[in-house]
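Quick note: the coordinates plus some simple rules give every number you see, no bench work behind them. Model, not experiment: these values are computed from the prediction. Cβ atoms are built from the backbone, for glycine too; each structure is taken alone.
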Structure I
Amino acid sequence: MNSNPEILFLHVPKFSSFYKPLDEFMNITYMPMGVFAMADLLTREKKSVQIVHLGIEWILDHDFSIVEFIRSKSNIKVVYMPLFWHYQSYDVINVASKIKAAFPDIFIILGGFTSSYFAEEIVAEFSFIDGVIKGYAEKPIIDLTRVITGGAGAVGSAGKSGGSVSSGLPVVQNLVLSNGTKLRSMAVPGGDCSSGRYRAMPAAYEDYVTGEKMFNSLRFSALPLLKNFGYYVKLFSFPLAYSKNLSMADNIKYNNMGLKMFPVEVGRGCVTSCTWCAGCAPNQKKMNFTTGVMWRDPEKVADTIEESLAFGYKTFAVCYDVDPEKQSYYLDLFEVIKRRKLKCGLYFECYSLPAPGFIEKFSETFDLAESVVAISPECGNEEVRRRNKGFYFSNADLFNSIESLEKHNIRTDIFFTMGIPFENIKTLYDTKKMIIAIDSKFKNIGRMMSWGVQIEPGSPIFENPALYGAVTDRKTFMDFYRIHSGKSSDTYSALGYSIENYFLDNELYTPEEFSEKIMKIKCADFCFLHDNCALYNLAWKGRLTCAARALKFRLKGRGPEKYKNMPRPEFK
């Protein structure tokens, strides 16, 4: 880690939300996996780089100010800020505005899923954002950093990465610039949004897509580049919430699965679409200019695991099962891990069901005390599942998979959602029946959870809500920005859409009304809260646990009334 960096990567969680059993909480505690890789790329370019996680800094010092931190440095020329999850929308923009107001000569560049999706709108609305790298960023961030730091400029033929145009300025691919930024006199943006929407520049530009060689060269475990990275290892696991009115020790006790868990990148892309998912195949093409799936070399994944074990991690999270027909990739990876004698656990989230041979190899490869296989049937009704999930499986197949996992002593998490397209109040209770059946039949279940899913930019339901019988109050970046600037759009309670006739009463409720009705049903019949967040309760006991937690917060002078009547907290 460099103490006086030229380049600052700044992760900004959503700083304030409220949920009764958590009280006020901070969300999006994990950084996007690519932050470590991008930062490491620039160190290989001989640039001085540091990563700061504003959440960690606030936990360690509630008076921490990013402005004063930057002021204490003399060398920072650019701040790269990931805006990956839409929950971050307000806080990222708010922090960026404070930095730019104090340091107008420092460039501020965003990247990640949400900023990529709304790149043109963001640079048009917020003049203090110099630009957005849209889509994959490996080559663009190298070229842009060279321009900003005065290093070797990008060279090459016109229309190619690092090419030049008649102005003689270097081209930075995938870059969308604001009209007022000084960068316009230093580089040609690899994308023109002068007409109000992004388009490639004819004859002078082509989109950058990460190639296999670059992908396999990336180092996703460069943790020492992160300020106070030991706390990142210690504090953050699944779930991704940190209760601001609990101590560090109590957060580890109540809001952490007990697994020191590091998300490891194994691939990119998707081959299908689920109605709620922004990572679907059509949106990958729209945002990342690519189709299909690219897998990382298993040896390189094992390198990441080996290096991260040395930093104190014990379990690695893989939430990437985008092509169940190719779970053979994981069998190859497991063989590499065994051959290299890497003692670790794995949290593996299946989008479909484990393929033949997967469960056996999983049980032979990993420390099962530190491991989980998660399955997401989403709902108990097979027809609803068929119409929402890209990878369909029957209830019988699901139960057979859980049984096989239990026979191999593998802890299993089961995830459900509620309020989704093509579901109604009657078919929702097929999910309740399935929860009870799984609870009565199996003993290897760790968590069994039911959540609503907030609408995501680029998901099928966002792109075409009418096709799914839905209405939404979110169509633009400014909609997400405004909603997350308030105090009523927490991760767990606000869906951002409504499904027509969901309650079989011929009504179409507002998104806010719909969310309230769904959450009342969740609390009454689907609550799973347990004081050990690696486990679950059935609804009646979950409600008691929730009430007990809420009472503890009230006795400390906290609770919903306190939160409702105070200004929306912000990072300094």
Structure II
Amino acid sequence: MNGTRARVLLVLILVLAAALRFTGLGWGLRHRPDLDERWFVEDVARMLSARDLDHRFYEYPGLFFYLLAPVLAFLHPPDFGPSAYLAARAVVALFGVASVGLTYVLGARLAGRGAGLAAALLVAVSPVEVFTAHMVRPDVALEAFVLLAFLAFVRLGPDSRRDVLAGLALGAATAVKYTGVLLVPSYLAHRLTAPGFRLSRLALAAGASLVAFAVCSPYTFLHFGQAAHGAQTQVSHHYFIREQGPESYLDMAWTYGLGLLKSFGPIGLLLVAAGAVLAAREWRRWLGLLLYPVVVIGVLSTAEIHFDRHLVPMLGVLSVMAGRAVASIAKRSPLAAVTAAIAAAALPLAATVDYVRGISVPGTRDAVVDWIDRNIPAGARVVSSVSELGLDRRRYEVVDVPRLDERTRPLALHADAVVSGPGDSELIVRQLATLYAADPPNPHAGPRLVVSAPPPADRPAYEVLRPTPQWLSASEAPERLPALVDGDRQTAWMTSASQSPGGWIRIDLPEARTIGGLQLLLRGRGRTYAKNLHVFASEDGQEWARVDVLQGRPPVAAQLPSPEGPAQILIFTPRRAKALRIEQVGRRVRPWGVAELRLFALPKAE
């Protein structure tokens, strides 16, 4: 294939890669981003705010943070909100497009332009590649640096400067993500099979790697203890049980094999296998590339959690092997080679287009947020089991629960609206009145979500009990107890020192009542809220049982302004009690203070 035609086709492939990666790049940014994305973007924000190079999140080395920082510093996104995440995702998408180009260069160097084009096409359309490029994570950038490293490895020879270049590339890849170190066996394989091997060359490359890593991630060395702890945290995250045997390793290897099938499709994976066989016949040139996927899969198979994105750094290398198979077919029939490449790319492209179209339309979370904004009045209390739903917390008081079930049912019965998803108890959801259901328009638009409200007949008909001073006792400051019931928000019962476990307030009722909650109104801005409260109940004032308490309002700092002011509301399943004890078990620098104390009781039975 002549150079002009190859360049035109490469440009078309790069345009396709960019279209797939940049379309829908802002998906989900109406809602709070994924935790992984927040780690990187928020730490870059702190780094820019402090005007230093300390990336602070030491579970990863620093280079990926530094790759994001210039773009975010130039754009100055307000409050590092959605625009910051969009800019950071754009950086990742650019690395995804760059990986397509680098795959072409590596494939063309090893097996010709046709091989490079076929390899680049497979990377461009891979659904795993595109999905990963839509998130702020380092895997796509690592793939680009892995390909750069292999371009350096395949040039190894008698010239020692190439060992320095290979070492620099290896160190830079490891500075993107610690798993870049898995390139070491591939470097050794290339070095041992290339002309001019000497032990001094290995030392030279090792020194260059350390220098590159130190330059690209200096705070890993400057804060070595924290960095070591961060790396240990990442390892423990992936190996948290450490009881898996060889059978589990094979199961995990099979799982990642299915991930490769998702990445390449059946025809593409057959081309990868055929290319690996052909490459093995020329093992001196290809040994390092053949070794890298084996090392990566071997390491991933020993872990206890699985993410397809962990495959991304080696997909370019595997695509080059598929390109090698296409080049072999082209020697017999160029038309058959083109057909094979297009057939291999067809299924991954269809899956990727389906995914991109799916995330380019509003999802069920967007539909729920829009409906609530239109139909639920400001100031309403919304209980949601849908994590990071994205409701305006300046407009609504949002109480998040892990799941709607019998335990959290009391909160749902106190809410103005309840948002539920597929993980919630169907029995509890059916007990609520459905206001709106958001059905997904496609498999990528999220699960079916439902907005409900407790039927009026099911809402607890509580009456508010205002204790008298005679009902109250406390761990300290008994003379201040009347402030809890004097109706004045400017006065408060308060401990004399910083919060520590042991403080308590006790309420002895004149007679047993069915109690379903407590309200602790706070003075001023609520800065003396309790860090952690336990509630105990007794039917006789002697035998006590701890009550399973739910927070009826968001944290004080997230509460909306209201006539009653900041408050801590403790909700629980209604229970018969003659005495209640509120115990403070957390630690805070500020003292614990309460301005007014109220109880929610069911009416007396007639």
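I, II: which one has log10 I(q)/I(0) by the Debye sum over Cα atoms at q = 0.05, 0.12 Å⁻¹, as calculated, at -0.20, -1.30?
The value was obtained from structure I.
Of the structures labelled I, II, one was used to calculate distance in nm of label points 7 Å out along Cα→Cβ at positions 214 and 486, giving 4.0. Name it. Show your work: numbers first, answer last.
Working: I: 4.0; II: 6.7.
Derived from the structure labelled I.
Tell me which of I, II gives -0.44, -1.21 when you compute log10 I(q)/I(0) by the Debye sum over Cα atoms at q = 0.11, 0.21 Å⁻¹, for residues 422-541 alone.
Numbers: I: -0.44, -1.21; II: -0.63, -1.24.
The correct label is I.
Once distance in nm of label points 7 Å out along Cα→Cβ at positions 286 and 366 is calculated for all of I, II, which comes out largest?
For this comparison of distance in nm of label points 7 Å out along Cα→Cβ at positions 286 and 366, the top structure is II.
Looking at distance in nm of label points 7 Å out along Cα→Cβ at positions 118 and 462, point out which structure of I, II has the largest value.
Top value of distance in nm of label points 7 Å out along Cα→Cβ at positions 118 and 462 goes to structure II.
Just checking, which of I, II has the largest value of mean count of other Cβ atoms within 10 Å over residues 222-229?
I
The value -16500 for helix-only ellipticity at 222 nm (-39500 (n - 2.57) for each DSSP H run of 4 or more, over all residues; to 500) was derived from one model only; which of I, II is it?
Structure of origin is II.
Work out distance in nm of label points 7 Å out along Cα→Cβ at positions 190 and 430 for each of structures I, II, then name the structure with the largest result.
Max of distance in nm of label points 7 Å out along Cα→Cβ at positions 190 and 430: II.
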